[in-house]
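In structure tokens below, several structures.
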Structure 1
Amino acid sequence: MQVLVIGASRGIGLEFVRQYRAAGAQVVATARGDAGLAALHELGATALRLDVTDTASASGLAWQIDGYHFDVLVLNAGVYGPRLAPLQSPTEADFDAVMHTNVLGPMRVLPQLGDALAPGAKLAMLSSRMGSIGLRDSANSWLYRASKAATNSVLKDASIAFAGRATCISFHPGWVQTDMGGAAADIDAQTSVSGMRQVLAQLQAAETGHFFNYDGEPLAW
């Protein structure tokens with residue numbers, strides 16, 4: 001099995017690499033900095049330098065993965081940004097940083113992946129239930145919420161564009177004990193990733209374009 005993890009320097013992304021490597025998969029994973037690349041090398045992954053916020057870096061991904069045919073692809077790169085109160089306007093710099101990473105990033109990466117899809121490939125976008133319109137009952141951190149709603153839209157479009165070639169889903173990984181989620185979060189990264197890997201293993205082609213909790217519960221867009 002060949003696996004690609006975009007955004008794997010720490011937290012959930014690094015745990016995907018750890019678990020897939022432990023299962024014997026050939027893993028290619030990306031990170032922006034030297035420390036992240038070193039951590040990936042230590043796990044036996046092929047480590048690629050990639051910054052999804054940089055046009056030149058993102059556009060060079062296709063040639064770096066030329067010749068691979070990935071069975072599983074995980075797009076994990078993302079940021080939270082400022083924890084804004086409801087209707088608190090973000091600065092232009094904060095808006096650009098969050099939207100460039102969470103929305104423009106996958107819009108740059110996804111077009112690079114078409115030639116690297118194995119038959120029956122499964123592609124997962126790491127999103128958040130905070131991006132759900134149907135489940136929303138809070139307006140806190142509305143910049144992050146807006147970015148993840150847009151991320152879900154990008155995934156839905158990818159599921160249409162890759163129809164017949166890949167099964168594409170969006171994941172809420174849970175409230176996870178990472179640098180972003182904090183120490184008080186509900187679950188650890190191992191539990192989150194183990195659940196998502198199980199969902200991916202059992203995923204059916206008819207479920208493309210759907211939104212799932214890490215434990216397989218379907219979520220409303």
Structure 2
Amino acid sequence: MDNTSPQTPLVQVRDLTLTLPSASGPVNILRGVNLDLTKGEALGLVGPSGSGKTSLLMLLAGLERATSGTITFDSQMVTAMNEDRLAEMRRTRVGIVFQAFHLIPTMTALENVAVPLELAGRADAMDQAAAALGLVGLSHRLTHLPSRLSGGEQQRVAIARAFAPEPSLLLADEPTGNLDQATGESVIELLFGLRARSGTTLMLITHDSSLAARCGREIRMADGKIL
């Protein structure tokens with residue numbers, strides 16, 4: 001259930017830090033990040049490699065643990081959740097699209113999209129997956145394995161998988177990074193079209209400032225901080 005009001009951010013990040021060990025000593029990846037994401041907005045996050053963008057996404061998705069600070073998502077404290085609750089959040093409330101497609105190679109396009117729906121206990125998982133693939137123009141590729149799909153088609157499957165559970169938040173990390181320019185542009189058009197259709201809140205990580213400018217708001221990161 002969405003507990004936010006128009007005045008309450010869907011996501012609130014406060015004083016977030018991430019420090020990781022290394023052979024030469026602790027490395028400060030994030031250094032006190034503060035960020036609000038409003039329900040329904042599209043946010044472009046830009047910055048050089050190593051600035052902490054992907055680490056922030058991983059923390060928002062509950063795939064990494066913060067060293068300190070808090071993340072609140074729909075009034076629930078993500079940073080206090082156990083692994084089971086984090087997994088449930090990702091299955092039902094948060095969609096993720098990475099640069100690498102992360103499809104299961106032994107499953108068809110339809111089965112890949114149905115996985116999170118089945119894990120969430122959806123009785124209509126296959127029907128919903130087929131509908132999601134239809135929205136990304138792949139109704140004719142339902143039974144194809146990833147190895148029989150082009151890079152652009154694989155990313156479309158990944159986008160369908162992310163949108164199928166109707167998430168409140170979509171996190172996209174360089175979603176066109178492995179695609180040629182023309183294919184990347186078509187994938188971005190699809191991503192923004194689905195976001196507008198569903199009203200999903202989007203955080204898009206990109207090196208491309210022109211792409212970030214398509215979002216309603218753009219912020220920059222450097223050295224683990226938001227500038």
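Given a value of 1.6 for distance in nm of label points 7 Å out along Cα→Cβ at positions 75 and 211, calculated from one of 1, 2, which structure does it belong to? Of the structures listed, the value fits 1. Tell me which of 1, 2 gives 18 when you compute relative contact order in percent (Cα under 8 Å, 6 or more apart). Only structure 1 yields this read-out. Tell me which of 1, 2 gives 1.4 when you compute distance in nm of label points 7 Å out along Cα→Cβ at positions 11 and 35. Going through each structure in turn, the value belongs to 1. Here distance in nm of label points 7 Å out along Cα→Cβ at positions 131 and 155 has been calculated and equals 0.6, so which of 1, 2 was it run on? The read-out was computed on structure 1.
Distance in nm of label points 7 Å out along Cα→Cβ at positions 51 and 91 computed as 1.9: which structure among 1, 2?
Details: 1: 1.9; 2: 3.6.
It was calculated from structure 1.
I have -0.48, -0.69, -0.81, -1.10 for log10 I(q)/I(0) by the Debye sum over Cα atoms at q = 0.11, 0.13, 0.14, 0.16 Å⁻¹, calculated from one of the structures 1, 2. Which structure is it? Of the structures listed, the value fits 1.
For mean count of other Cβ atoms within 10 Å over residues 59-66, the highest value in the series 1, 2 is held by structure 2. Name the one structure among 1, 2 that distance in nm of label points 7 Å out along Cα→Cβ at positions 83 and 107 of 1.9 was derived from. It was calculated from structure 2.
Only the coordinates and a few stated rules stand behind these numbers; no lab work does. Computed from a prediction, not measured in an experiment: that's the story for all the values here. Cβ atoms are built from the backbone, for glycine too; each structure is taken alone.
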